[in-house]
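Structures follow.
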Structure P
């Protein structure tokens, strides 16, 4: 499954870096994949942040369907689930 978050970013469970259905954030230009805790700068105006925060921000600007919202929530909430 792939969900477009912007022209440059997507969430994917089809990327080689994804395992057991956990989505990864993929830079569409480079193919580089990021997990929720990876630090990146999605756009210069965003600054550096964990990928989970980038997904939260990007998913607010893109009109996602229910399936897309569920995948974004699974990615963005992954770190919280691991700390409970």
Structure Q
């Protein structure tokens, strides 16, 4: 999928794509196991916030790349109401 030009038209399968992927406790435990040599509150918190910040930056990038299309599609949808 081209995240720089998401198809936002009604009925598009890309329109239903998640901007932020689901993140479960199971995913967190896997991440801790793989990335934390020592497991304590400090290392777990650091790992979680680094992951979260990376996801935020990634999501902001996708949003910015598609902002013109988002605005255009939102105006079309408003006009139909």
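Read-outs: derived from the displayed coordinates by stated rules, not from any lab. Bear in mind the structure is a predicted one, so any value in this text is a computation, not a measurement. Cβ atoms are built from the backbone, for glycine too; each structure is taken alone.
The table for this structure:
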{"item": "Structure responsible for 24, with relative contact order in percent (Cα under 8 Å, 6 or more apart) calculated and labels P, Q on offer", "result": "P"}
{"item": "Among P, Q, which structure scores highest (criterion: Cα Rg over 2.2 N^0.38 Å)", "result": "Q"}
{"item": "Structure with the greatest value (metric distance in nm of label points 7 Å out along Cα→Cβ at positions 29 and 69, set P, Q)", "result": "Q"}
{"item": "Given -22500 for helix-only ellipticity at 222 nm (-39500 (n - 2.57) for each DSSP H run of 4 or more, over all residues; to 500), calculated: source structure among P, Q", "result": "Q"}
